[in-house]
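Scrolling down, you'll hit the structures one after another.
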Structure P
Amino acid sequence: MGLSKYVGRTPRGYDSNTTVERVASHHRWDVDVERRGDCSNCGTELELREKHLLVTLGERQGRGGERHYLCGQLCLDEWTDG
């Protein structure tokens, strides 16, 4: 099943007003800088030039845009109690 099935779910640690707005396969490539981030589910350090998932969260009151990196679909499943 596609990543769109996660849209509308609430991640662990957030109240029900915060939901997943968007999920996309992602990699960030920079010539001069090697960027890193931590998986929001398991805490694994990710090299953002390698493929991972980018999740954007939003609130029902209209504020949004909080971005999170995840290792892959398994971590996304666990994070959203899928």
Structure Q
Amino acid sequence: MFKGQNDEMQNILTDILAGLRGKFVQPVLNENGRLLNMLEELKKQDREGIDDLRERVIRLEQKIEEIPLLVLSAIRDAINQATEGE
């Protein structure tokens, strides 16, 4: 082959590869980027939800720890009220 033909073939192959990239590869890369962004947002929302649940569990545990004291205080108050009426 001659040098001119070799350069022309190289140009044609470059054009073909650029066309393939534009038509097939780039749309896949764009979609992958979009999906990655969606996944990152979902992970962020999951982390926020988990943090919220942790806070709720901590508050619930605190309330549960207070229940025996509340019950005992209510019993004491009921006894005091009953003895005042005598």
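Rule-based calculations on the coordinates, nothing more; no lab input. Every value quoted in this text rests on a predicted model; they were computed, and no experiment measured them. Cβ atoms are built from the backbone, for glycine too; each structure is taken alone.
Tabulated data
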read-out	value
If mean count of other Cβ atoms within 10 Å over residues 16-23 is computed and equals 10.4, the structure in P, Q	Q
Given 80, 8, 4 for semi-axes √(5λ) of the Cα gyration tensor in Å, calculated: source structure among P, Q	Q
Parent structure of the calculated result -2000, given that helix-only ellipticity at 222 nm (-39500 (n - 2.57) for each DSSP H run of 4 or more, over all residues; to 500) is the read-out and P, Q the choices	P
Structure (P, Q) behind the derived value 10.4 of mean count of other Cβ atoms within 10 Å over residues 8-15	Q
